[in-house]
Every structure is written in structure tokens, then in C-alpha cells.
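Multiple structures are listed underneath, in C-alpha cells.
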Structure I
Amino acid sequence: MVSPGVLIVGAGVAGPALAHWIARFGWRPTVVERSKELRSGGSAVVLRGSALPVADEMGISPRLRELRTRATHVSLLDAGGRRIARFPLNSDPARGVEVTRSDLSAVLNRRAADDAEFVFDDTITAIEQDESGVDVTFRRAAPRRFDLVIGADGIHSAVRRLVFGPEQGFTTDLGMYGATVPLAPGAINDPNDMIVLGAPGRMLALHPSRDTPLVNFTFRAAPAHEYDRHDVALRKQIVAEAYADTGWRAPEFIAAYQEHPAPYFDPLTNVRLAKWSRGRVALLGDAASAAALLGDGSSMAIAGAHVLSQALAAHPDDHARAFRVYEAKHRREVEKRQRRVSLLASFMVPRTRYGLAVRNAVARAAGFRHSRPTQHTEPASAA
């Protein structure tokens, strides 16, 4: 008998994780990725919770620990750039490991390389399904037929758009934006310190990462023009306007953002669907259930891939039942996280000076338990 074929769209985190597992359970995965190659750089992500035992079982945990980022502490600055609190970050690998998203993706892709067919520099343009299979049209490759299609292609999922409808019907805009840009290694004073500056409606974070430091802009200042995510010049204008009157090293970081040929920028959104599958097509990871700001999207993607693969293994001849089992189990986890987003947004990026003052007071009180009193007013440049 020929093993059933599954097309997985997206080679980021969820896609290769799923490819590895379903290959072990007797399926033939094909992974298609729009990019020509795996992306380099990327923000730090923390693998935690139910993703940790999955990573252990995949045999990738030792490599992830080798690739963990260097930050051991986080320093919180006030709007003037002075440190008001310093906290130790979790250093227990049993509770979580922080790596860059690109390193995590590379490890997962290498783990699945012998398990699946990988096709880069291509994407899907049409999906037609019937009772026995799914016909897929690609931008470059010849059309093919698969038993199942899984969309693991992120917040702006092409699979979701083709099968479920326009993106606007499933995303909730938080009124916030996220942008990142890499810096030269010499841009940081302390390779073990993550520095976060808060201002009303804005947050600026300098993360040492592993090899390449990153600046993260997170802000509420909505652009005055309609946003086009493919317009790089507009991205740069929006970030410059949002941080124009921000102190500390903001001018330096804005300049780095302006000089980069393709810096990251996207509205922060949640993705919610009433159902994650339609016929022989299902969604996984951020394509099904993104939760902005929580920082555990990669963990949820890996855990979800494992749940979906187990459901398919338990019901190999009944994809509809497998999809129901997967969704019933995994949805409970992601919905708990999505309910926390608004509260977290209010704490991370307060809208007003009063809200920022309250947040900073809480941070000072908490930081006092971990820092020497002399550190509370030490200039950030001495970090």
C-alpha cells in the first residue's frame, strides 16, 4: 500500500515538527515553503510547558540548550533611560529554554530532513478538495494531489485564506505593532543583560540574543495611513514617527531600522477561528490560533504538531475524527493563553503616564527582592 500523502504549508516551526511526527506514524509529508531558504535572525522565543517533553522525545533538546541565548537578566529602564529594576531570567532548562526563532526552525528542519520532501521558493495558489483527496496548484511546481493539507504558514496563512476566507474575518487587531531589527555585536554593553525601556504607549527592548543583538519596538501609536505590510518605506516611516520623541538610545535604533533593507514589522493580532478544519484541510500553529505578546507561539506550535500527529495516528482512516480530537485537546491550551493577551498588553505597554508609573512601581517592588539597592538608580550605560 502507498502511504497517504500530506502537504504541509510552512517550514517555520509547526511545519517541520509535524512532518517529523507524521512520518514516524506512516504518512508521507511534503513541506512547501514560500521563502528561498530558512530565514536567519529573528526574535528570541522560549520553549516551555508541554513543548519541552515533545522536544525531548524528538531528540533536539541537547542542541537547543547549546543554542540558547545569552541573556541572564532583564533590566527595566524608565523613560529617561535610568534603570529602575533588574531581574534574573529563568536559568532552569527543565522550565524553559530561550533560543532564536531561526535557530529553532533550523533545528526542526534538520530533524525532519530525512522524514519529508522539502520544497522551497514556492507556495500554493489554489486548493480544490473532494471526498477522496485535495488537488493543489502551486506558483512554480506542477499541480499535485494529496490526501490531506495542513496550513502551518503563520498569521498571514495562504491556506486559511484559500479555504476559510479573508484574513480580516479571523484576526483581532490589538491596536499595537511590533518591529525588530538586528544590530552589530558591539551595540551591547553587557551580553547577558536584556534592557527594556518603557514610555507611554511604547516599549523598546534591546536583546543580546545569541550572536546578533536585536532591537524590538512594541508600540500603540497607530499609523495615520492605511497599513500595507509589503511597503517597506511605510514600515520605516511608522516606526520613526512612533519613537521620534523617545530618549535613551532610540535615535540610534531608529537609524538602524531605517538602514536595514527589510526590517520586520507587523500589527500584533490574535487569530481565532470557530473551527480549525474544513474537509481534508486543517490549520496548525499561528495559522489557527495566534496569541500576540505571550512569547510562547513556538511552544504551542510544537505541542500542537504533536497532538495533531497523535490524532492522525489514532484515526488514520478517519481524518474528520482526527481533526476533531486534535482541536478538542489543543484548543483548551491556546484559548487559555489568548484570554491573557489584553491584560499582558496593558502591563507591558501602558497607554498613559499614570499606567506606566503604576507598572514601574510594581517593577521596583519586585526588582528590590532581586537587586542590590545601588542598582535601582544606576545609569543604563553602566550596565
Structure II
Amino acid sequence: MNTNGVTIVTTDDERKRFIEFPYLHYSETESWVPPLRMEQKKLINTAKNPYFNNAEIALFIAEHNGKIAGRISAVVDHRFNEYHKTHTGHFGFFECIDDQHTANLLFRVAGDWLKEKGMKDVLGPASPGMMDTIGLLVDGFDRMPYILMPYNKPYYEKLILGAGYEPDMDLLAYVVDKDTVSMDRINRAMAIVNKRNPGLVVRPVNIKKIKEEVEIVRHIYNEAWKDNWGFLPLTKEELQATAEDFKMILDPKYAHIAEVDGNPVAFSVALPDYNQIFATMNGNLFPFGIFKLLFGKKKINRIRTALMGVLPEYQGKGIDAMLHQKSIENGIANGVYTSELSWVLGSNTEMIRVAERIGGELDKTYRMFRKTL
């Protein structure tokens, strides 16, 4: 089907062109990190990505004179709508040349598809879902993103606003490094936390028992975040699939579970920033990328705290700061001097306070946008 230069992706060749567009689009952009093509394929594969057990997706590409000029996805996440009692569709994977007409076309066909599915508004970017890569970078374009964080051209916000969207929520990224982190302050705070919670122990995640650990993480995460903006409970299948992907890059020095009297009450998963290696691989694991991965591991000098959760009854007791402290301490001992805490909801004053208290400085802002259909 062709609509004014916009095609709905149905063939393998079109799917390939959809995936390939960013590699051309950002070829001159120093701060962009090419994602692994195999991972991008898996993300949009409705048969292999467990997310699509409860969601539908349509992919669109825009063309100018036979050349691809932009792309977008439209997603109906049935679980999200059931949980929030809404009729909200999502847009994602948005990439476009600096041309409002092309952007408007892409947003229009995505919106029309969502409207046909009964959706009343659109939220995005989410690629493909709210538990994947979300948000549009609106500042900090001169700096490489941390692992699993998005990057885009500076003019994208103008195109999205021009297509009738409005800002909905900011997602913040704080950075702590060995010069800004206040270890004295953290250590004093930790002494108080330990005194108030005598049975508290922080232990590394056990990679050999990853399935059991994942279940602990899932339970805590779903309890900790259930009242937050955009939350969606993690399913067993989705988290197990993520754990399989993470297994290769997870490092127990930066992934911890906090227990009180032997019962898990909080967790934190920080990932070594493999973007520092991916930046040199042009999205290809084979034939030589695998060696870059294996031999580049030792050169990684930054981490990203990607997931964290504290059971509601243990929130506000400093356990989250203690988990951050463990990762930062272990990092400094292993030549890792910078840690990104991302993302933090712009409305989550408690987490913003934790980030600032340990010496975090606001480094980047990502934004979500919404439009009524």
C-alpha cells in the first residue's frame, strides 16, 4: 500500500530498509551509536519478541524520489490499555529528514492506523513499547548516549510539535562521576541506614541462578512502580527474554539485591556501558564485532543504572542510595569512574533527591509527547 510517498511495511525488503535507514541518516553524526542490527530485527519481529503476545505493530517508511526519507511505527499495546483503562496508541522508531511535510505524513498514517484500531490518543516515542527505549533527546546532543538510551537529531522535537503533539513527561538522566560523588556524605548516610535497618544486607545478583533472580526483580519492580506514570507490569516472558539478552553484559559488581532478614526488598541493575564498544562496530556483531566486544570489555569506564526498585514499605529509608553506593564503589575500584542514573521521571521528586544527594548532576533530558486523535 502506498500513501503519498508513505508505505506500510509488509515485505522482508521493506523491513530491511526500515532497519537500515538510521545507519545512513546518522552516518555523519559523531555522538550516535549504531545499535546492533540483529537486536533491531528482534525488536520488531512479532514472532520472536514476547512483547507482541499482547501488542500489534505497523511500520511505515516515507520516500522521496525512491530514497527513504523517514520511518515510524504505530503500536497498540493491549496490556497497557487494560492496565491504565485508556485507548492510547504509541508511536516509535521515528526517524526523519528535516522536513515538516514528511514528518506530518508519517504521523498522519500512524495516527490513522491507530484510529482504525479504536485508539483515542497517541503517546511516544516508545520503540516499540513503554518497557523498551522511550523518550526523545531534547538536550545533550554533543554527548554519546549510555547503553539502551535513545539518541536523535536536534530538530526532531520541532517536527513532533509541528505535527500537533504536546510535551507529556520529561525523563531525566543524572550523571555521577568520581569527582562529583560525595563518598563521605554517602558513607555517613549509609551508617544511618544500617543502624535503622539492622537486618539489611546488599548482595550481588547470582548469575548462576538468573531465573530465580529475575523473578525477585520482577516482583519488586511491579510493586515499586505500580502507581507511576506510564507503568506497565513486567511479564515473566518479557523479563526472562531481557535477562537472556542481559546475561552477556550483566556484571554482578553492578547488579544487587537488598535483603532485610533474608527477604528481598530492593534491587538495582547497572550495566557496563557497552555503547563505548558498539560505537566502533557499525551495528555488526559478525564477523569482527564479537572480538571488539570481547576485547573491549576491559576499556569500559562508565556504567548506567537502568533498573531499580524498592518495595513500597521500604521506600524513603535510604536503601536506594545504598544500592547506588555499592555500584559506584565497585566501579571506582574497577576503573569505572562515571555512572548514569537513567531515567528518572521528571515528576519523581524522591528519586531526583536521591540522585542529587549522591552527587548526581542533570546531564540529559528526554521527553515524551502526546496527541489526541
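Brief remarks follow.
- The greatest value of Cα Rg over 2.2 N^0.38 Å, for residues 271-326 alone among structures I, II is that of II.
- Answer label among I, II for the case where distance in nm of label points 7 Å out along Cα→Cβ at positions 39 and 335, calculated from the coordinates, equals 2.2: II
- Given 3.8 for distance in nm of label points 7 Å out along Cα→Cβ at positions 7 and 167, calculated: source structure among I, II: II
- Here mean count of other Cβ atoms within 10 Å over residues 15-22 was derived from just one of the structures I, II, and that gives 29.6; the source is I.
Quick note: the coordinates plus some simple rules give every number you see, no bench work behind them. Just so it is clear, the structure is predicted and the values come from calculations on it, not from any experiment. Cβ atoms are built from the backbone, for glycine too; each structure is taken alone.
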